[in-house]
1. Identify the structure, out of I, II, III, from whose coordinates mean count of other Cβ atoms within 10 Å over residues 108-115 was calculated to give 15.0.
2. Comparing FRET efficiency 1/(1 + (r/R0)^6) of positions 172 and 340 (r between Cβ atoms, R0 = 35 Å, to 0.05) across I, II, III, which structure shows the greatest value?
3. Figure out for me which of the structures I, II, III the number -0.29, -0.65 belongs to, where log10 I(q)/I(0) by the Debye sum over Cα atoms at q = 0.10, 0.15 Å⁻¹, for residues 140-235 alone was derived from the coordinates.
Structure I
Amino acid sequence: MRRDAADNAEEAIAALMARIAPSIDAARARATSLDQTGSFPTDDLAALTEAGALAAVAPTLMGGLGIGTEPPRAAATAAMLHLIGGASVALGRIYEGHINAIRLVMLHGTAQQRQDTAEAARAGHLHALWVTDGADALAYARGSNDIILRGEKQFCSAAGHATRAVVTAARPDGKSQMLLLQLGNGEVVEKLAVHLQGVRSAGTGRVRFDEVRHKTHALLGDPDVYLQEPEFSAGAWRASAVTAGGLSALVEATRAELTARGRDGAPEQRERLGRLFINAQAARLWLLHVAPIAEYPDQAPDHATASVNLARIAIEAACLQSIQLAQRCLGLSAFLAGNPVERICRDLATYLRQPAPDEALAGAARHFTANAPGHGLP
């Protein structure tokens, strides 16, 4: 990219961040009430859309800013996810899903799929990524000139609100196939049988496909490509960016309440606050370090995966320790419904439950143990 083009992109991203600042403040103010009712953040998402945050995910040559879809935008992607996650982890989860879905299309889609998706993002269509099967796993059969979907996905964020979704489904030969679906085509959205403890306003539900037909151009990429490394593991850094934002919000909410109650001067409280500040800054530093490595995974695939796994576990540990510290700082107040600290603790505890943390840590340790001379510890 020429220097002037890079400068223009940076200026456009700075302008976007300035435009979304008021909506971030509003989302933060509404987050607890939305959590209590389990309501989708419709107004917050509309404000982000109006400011251009959904469109920004499209690549620069397709009218966007490359947030989450172009490696040079790694720092901007981290900043955006951290900012939105700091307003509301649930809202951050929705936006992360939007990024993930569009990124997969840009990586694996046909030229027409990429163009259509970029146009949809610029038009304000919310995209989602649904990969977890329900009891009746999603599969498809071939029709004469279409595909027929049967089964269900669960833990679907933005269910009933997203207008586009990338889903995984079993092929007739048993392999996994990604599909790019335009929603509102006969699928049925249902509430989960049991509510999640946290991220209650992310619109998480179950989506059933009963003989739902789509054209064959919905097929996205090659079989089994969704789990292809290093993209699959390296991409986990974006969820960590959201949780790091939530951690910063937790630290600030704890500090503000202690100060307001005049309880911030005790030595034990100062020590807890100090550890909270360390944890929040450590999470941000891990993001700054790992984002560019993760966004260029093909340069050193094993190193990228191992680095992201270390960052993921480090940020998880910082969050879990900070939840305990915040609760010790505030006592029973941290468990009162309506207290932002109580909500953020639940949101973080829920959102941190990404799959196979022990396996991720063991794999990272194995890599850095064997490769310290060439790719030492971060």
Structure II
Amino acid sequence: MRIVIAAAGSSEHLSGVSRHAANMARCLLTRAEVSEVHLIAAPWQYDSLCEAISHDALKLHIHTVPLGRSALSRNLWYYARLPLLAEQLGADIVHFAYPAPLNRHSFQCPTVVTLHDLYPYDIPANFGFPKVLFNRMILKQCLRAVDAIACVSQSTLGRLDAHAPQYALQKAVTIYNCVESGPPMAAQSPLPAWKGEPFLLCVAQHRRNKNVLLAVEVFRRLILNKDIRSSAFLVIIGIEGPETAHIHQCIDSAGLARQVVLLHGVSDAELQWCYGHCELLIAPSSVEGFGLPVVEAMLHHCKVVCSDIPAFREVGGGYCHYASLKYPAEDAFVHSVRTALKNIKFRVAATDRFSAPYIAEAYLQLYTRLRNGRTIVGSYSNCDPIQF
């Protein structure tokens, strides 16, 4: 089976989507039924994807395609050029790593899209007006045209059911993100001038739903209350975005410019180092489709304090400490962080359901069903493998 994974995006740094594409490719390569995996990327993504996959299998091929950085250029490429490339590669399945314009009648094989979230509807402030309207239009067009929708969580499937119940019923399944421990951690700290000081970690893009400002305020309160040492740091790792200027302003206003470290473009090995050395991960998102940093932290046996939202409850189970986002959210997070830091009891992380063998099996079941011309009626989860 030849699988084409279309992951061409705008950012040269690893994001949740590009990490998903890399992890998906890596897990599919473990299966004998998969003869070739073709990962399609923009030129500026090539190095980061190669590092993330870290696999020299002969059946892996990473292709860079000529497209501009603008959304218009990228969307036109997906609609007009991807079908031709898929035909040239002899694709048996084309898997979109995220929703993009899809010319259904130009593909000679089944198509699948990974649905990470319903942000254009659930958090329109991430996009702004009128851009959010175009994102909604593209999302609806892709969901209508694609043969199957792979939701990254039951929470995402539930949001799809709320907005487009016909698609949730007819062609949506739940297949979790593949999450494994990744490469060995870096030998040196990616934190500038780090001398062994304790730090809290927040892995989040600078977008409204990530609530980075809440993390900064919680950190300020913890310092003020002497719940953590005055020399401690808050390390925020994530791609810059619409909230970047506001985050800088908040940090400066709180007098934390020397203690809040903003990083982006860190390597996978450096990210592993951060998980391995932080006091805990704080994840204060208001809306999520999955929660990749939460699961990655669980794999490293990090303490995790996260917002009490459905996606985090689904992936974190009894491992995480949860804080309500109801007013005042700062009090809830300060209390949860204080409790987590004092708790020395080891918590068992249930992460087998995110492992490569489990996820690869779920994808292969889906791909086989599509290739055999069988439609998807109702939903199933990779938590409970189905029999075809």
Structure III
Amino acid sequence: MKYEQGAELMLDALRGIHGKFKKLYGQAAMRLDDDTYILSGGTGLLSDINEDNLVVCEISAGGLGEVFNVRKDINAVIFGITADMVSVSEGGSNVRTALEDLAQLTGAELKVLPDASPENIIGALEDTSVCLVKDMGGIATGSNIRKAVAGIQIVEKACEAEIHGKLLGGTIPIDAELAESYRREFSSDYVNRNEQGKIPFIGFEEKEFELRGQLIDMGRELVKRDLSYGSWGNLSVRLNDHEMLITPSSMDYFDIKPEDIVRMDINTLEYSGDQREPSNESLMHAALYRKYEDCDAVIHTHSNGISTFAACEAGFAAGHEEVRRLVGDTRVTSYARAGSAELAEAVVETMLDTHAAVIPHHGAVYTGPSLQVAFRVAEAIEIRARNILDFDSKPEDDEE
């Protein structure tokens, strides 16, 4: 890869670290080829890194070069620093995972390294793509820079949950065996889904084409508004009385094209074989459409404030009577494995008198008469969650 192309890819991915509520400082590195990599100098805001901060380094020299040289599957490394990351790492002990997206990356425990020596990093990354370094912050790696960016944001989110979750009685770890199964499935199956080449564009009726475009736009907004990271989260919309359109599994929202959106029968869950594989949570989406006739859109997020409540298996009341009337309290579902029929049933039961629910250890789900309304509900509830947890000083009137 030429330097110009690599620098553009790297800077574009780093701009996705918005720091809307907490600033993420650190360094980033990305492999160019077998001999060189790009490294950002200093430890400034990751989102503010520009081409003036970039240098080209030889893989034969330096600690990061050693990591790239030993691990040919790693093409990007990010060091991230926030106060919460440092606080969580201070004790030096590994941290039990309380969120499923972190468990997918690292299993039952988030490792805490004694220092950032290349040998420690390489050793830790044998069975994970993320870790913490004592008193320093976090490390995330990936086969590309966008995956590394998503990884460091998920580590940041998990550390925020550990710190702010104390207000809710503390996080509740996921069963260790279950957490390890999430990691195995993610590395062996999830990351390989929808890896086939382009899906042929057949052409769609005007209404369907418009809805596919809305799903793509809203998916990108999820990432831009810090409601989800990478390929986590999912969206769907009712197409007609027996079909829905849903985002594909394991695809970056900025890579999805209209033809990648999956049309699925909400009763039989069937979809044609020439389509992408649908979201892992398609059972939940379909169940909501079958149960609630006024539900025409479903959005599932993994946002920071909501994730703290999810890690603590807690819900919360609406902040204003008008919000309670229009949306309802944000109730917590019973726990069930991600993507299971049991989780779909738990969500349907919980959504009986609300449009927002926390899924333990997972995230949140929102419903509405349109994608636009469901998205506004998701934003309002995330702001409410952050206010309760004292993430920021935004006034609760923003929920209006």
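1. Values: I: 15.0; II: 21.4; III: 18.1.
Attributed to the structure labelled I.
2. Details: I: 0.10; II: 0.50; III: 1.00.
Largest calculated value belongs to III.
3. Numbers: I: -0.29, -0.65; II: -0.53, -0.83; III: -0.43, -0.87.
The read-out comes from structure I.
Bear in mind that the values in this text are calculations on the coordinates, not laboratory data. Everything quoted here is computed from the prediction, not taken from an experiment. Cβ atoms are built from the backbone, for glycine too; each structure is taken alone.
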